[in-house]
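As structure tokens, here come the structures.
Coordinate-derived values only; no laboratory data. All values derive from a computational prediction rather than experimental measurement. Cβ atoms are built from the backbone, for glycine too; each structure is taken alone.
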Structure P
Amino acid sequence: MNDLLMKIFNIGIVPVVTLDKPQQAIPLAKAIYAGGIECVEITFRTIAAEESIKVISKEIPEILIGAGTILTVEQVDKAIAAGAKFIVTPGLNPKIVKYCLNKGVIIIPGCVTPSDIETAIEFGLEVVKFFPAEAAGGIDMIKAISAPYATIKFMPTGGIDIKNLNTYLSFNKVIACGGSWMVNKDLIASCSYETITKLSREALFAMLGFEVQHVGINMPDTISALKTTNKLENLFGFTKRELSNSFFAGPNVEVMKKQLFGKNGHIAVCTNNTSRAMYYLHKIGVVFNDETASYDGTGNLRSIYIKEEIGNFSVHLIQKK
């Protein structure tokens, strides 16, 4: 996948913003970024769009900025000149697609029919927008319409919020979701930037879905591990289960047969998407032990350890099943 599209995948959420005044652009972008989301799509539905893209790209270059609701090639030129890194259109306009491809610009056109998708494939596109997502049949429609097309992926937009976000993102042909619930016009008009940050952060952690899966306790040998496991079983009724390197007492306590990662043991934190979680944590300064990475049969990251211990426990991310 193209590097820019891969970045959109890792970010996972694309706030779709309509601004009436360019003066709203910087505080809004800062609010979204403070919430942990580093991407925004500015729609060309108002005359403020071009200038808004320009000031954000200049003042906050860390944010990946796209231009949405693009209807003409003239708007493409304005958006790219202002600093937009990708173009999003509500439908598949062959003239605009050709124009963007000739200029080397990433375009994500709207597609809701097999004919649209086949046209996109003919153009060599990797990702299309599915719009309006909920009104056009939602995730069930995406699954049905995508079945014959192995290579194409989707960025659904329209009717998506925190409640159904992961319904879409859990499907492997969805690279990200566009949404405006955290940046709706009322919040922008009332300058409710703290609320926008709060909603953006809630969306981010809802997407990542961090949960403690189990805690591992290091023991020096198999006999000590068995004694500890038996005690947990006798005291609390936790069912004992033996693996090659450990015993489990119930589903949430692992007793290691020898000293492994961490002074005292490890904490396994599961997540909806290990790659997205790693991307986010790396962005805020977390360093990973790449030698501990493991992958599933299709090459997707399954688990990886963080280098720093927390409370004398090592921490590793695990992909939810």
Structure Q
Amino acid sequence: MRRRGLVMALVLASVAAAPLAAVLWSTWMPGSPEARVGPVPEPREWLLARQLHSDVSALADGIGERNMRIPGSMEASVGWIAGRLAGEGYVPERHSYRIRGGRFAGAEAHNVIAEVPGTGRADEIVVLGAHYDTVPGSPGANDNASGVAVLLALAAKFQDRPQARTLRFVAFANEEHPFFRTRDMGSQAYVRALQEAGDDVRAAISLDGVGYFSDEPGSQHYPLAPIAWFYPERGDFIGFITRSRDAPLVRQAIDGFRRSGRIPSHGTALPEWVPGVTRSDHRSFWDGDFPAFLVTDTLPFRDPQYHRPGDTPGRLDYLAMARVTLGLERSLKALANP
């Protein structure tokens, strides 16, 4: 009887420990999540912050609301993004596709692509993407001119610095409603093109909302209450989010990111049913069976002007965005040079 009781106790202990082990596995990331920043920002951070501010303002103030309901706004965005890439020395390409359903059926949409061919492993591809469209009624400074601005800054850094793997920088159309999670989403159309071409994508990163930060207590929220037990209550960090099976990819990226030590960062690998885990263009790559993750300030779980008219450039923290950019530069190097 005593032996049976011991076995039962061990079984119950194992069952109780399983959820904790799952949580620890999903939340463990290499390196320190804390920043190691001196009191005075580096000159390169100030210069980069000024460029990021300029690019966010060009989209959010200069063009404003960007979606297919506003005639000319999407074409203006494509032209501006292509012009910025050309100014950095690229010959940008348009990946064009036809909208298949809804009120915009038959209209043409465009993703904008710039590529740095790889050296030793050029047939292996790392994609960095950000959508440029907005919801109706919002100028979309954080969602997602911020992501586009960081994408452009990173494209500039790698233009004349090829890595082992090929780098592709892609600005996506039509991430927002009514296209989200449909075949007419820009990233969905792009993934279909990747599959048709037989391209070997080893990693895809989606930048979506990377500009709003707050050090106020209680400024950070989470989709499920237990998640708050493991992550900060202040929205002063950048998040790396993926599904459970792509945890090794995020660990590799965040290990590189944290070597910059310039801004707090937290990563997680969660089941796809957790709210928010699939909410951007990285989901399209999962649908195509490519590994991918999201880099974000967590948008609706932090930013009070998410999808609102108040999502304007003056609210964003461009010094923090510059530090995110410098960290992601190291992430891309790690992913592109396995």
Structure R
Amino acid sequence: MDRRSFSLKDIAEDPILYGTKLIAEGWDAAGGYYVGQFPYGWSEWNGKYRDTLRRFIRGDKGVVSDLATRICGSPDLFADNNRMPYSSVNFITAHDGFTLWDLVSYNRKHNNLNGEGNLDGMDENYSFNNGVEGETDDLHISKIRKRQIKNALTILMISQGVPMILMGDEFCRTQLGNNNAYCQDNMLSWVDWTRKEKYSDIFRFLKKVVEFRKKHKSLRRRHFFTGTDFLGNGIADVTWHGIKPYAPDWSYSSHTLALMISGDYYTSNETARDNDIYIALNQYDKPLEFEIPQFKERRWLRVIDTSFESPNDFLEEPLPVNKSYYVKEKSTVVLISVKR
């Protein structure tokens, strides 16, 4: 352990700081990248979660397997040294870089107003404009952009770990493609609160998906998934699926992933029962029919389908579904199980 690690450990164990939430941004201006290397007691911004989720939403190949790891709380980064899923602070956007709306509206940064010849700010944004660079009146493109935002927010909220949201993303704040706007004290960097009314559907959706996460403790586990049936009820804590149950597509060309999170979970002194949660992600350009795992004493209800517009994208009263569900292109679906 180097001197830096000893210092971080001393901070975490300081009696004055006991109970304080310690959160690190594990990279520095000199190029160092230390995500997953902080000692017990620290949580960390998970830059790998950010990049993997962005790439999956953009439609990149070869990321599905890594996305599964990120959804599970990144055990490859945080399972050592008695660290828990909440060591991972999951996020899509932060104070620098693109806003969430700009992430689905621009292919490249637009930083000319910063006075550095557009050389400042990150070049690797893993963004996609969905057909037009910047703002547009095209209703189809706007619809796809909002759907992709709902996809990203849903994945964020069903992932193990601690979700972090950038202020303004809940109503599609934009910096017009500027990904390094710290030097702009003007309309470019200010929060335009009129967008809260313009994008009230996104605002509502995020509120509902946050409520959904808070309601289901199985989405906020204190321990990493094991992939086993540790409670002996015949269902593993997490199972992976594709368009067929228990047959995920881990191939390089895959753009789909489905998983089921068992409603059985345990705390330090008890076991408890929640709804099972099934999530299907389809980032192909065509709809796909997903067969849903079936259980004798349970049936499935649809809560979220991001292909629908508000308020049908998040149902206050979930609807029953059959043995399969058509997941539209560039969409996310979330089901919960209830007793028959």
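Out of P, Q, R, which one gives 27, 23, 16 for semi-axes √(5λ) of the Cα gyration tensor in Å, for residues 86-261 alone as computed from the coordinates? The read-out comes from structure Q. Comparing distance in nm of label points 7 Å out along Cα→Cβ at positions 94 and 134 across structures P, Q, R, which is largest? When distance in nm of label points 7 Å out along Cα→Cβ at positions 94 and 134 is calculated for P, Q, R, structure P comes out on top.
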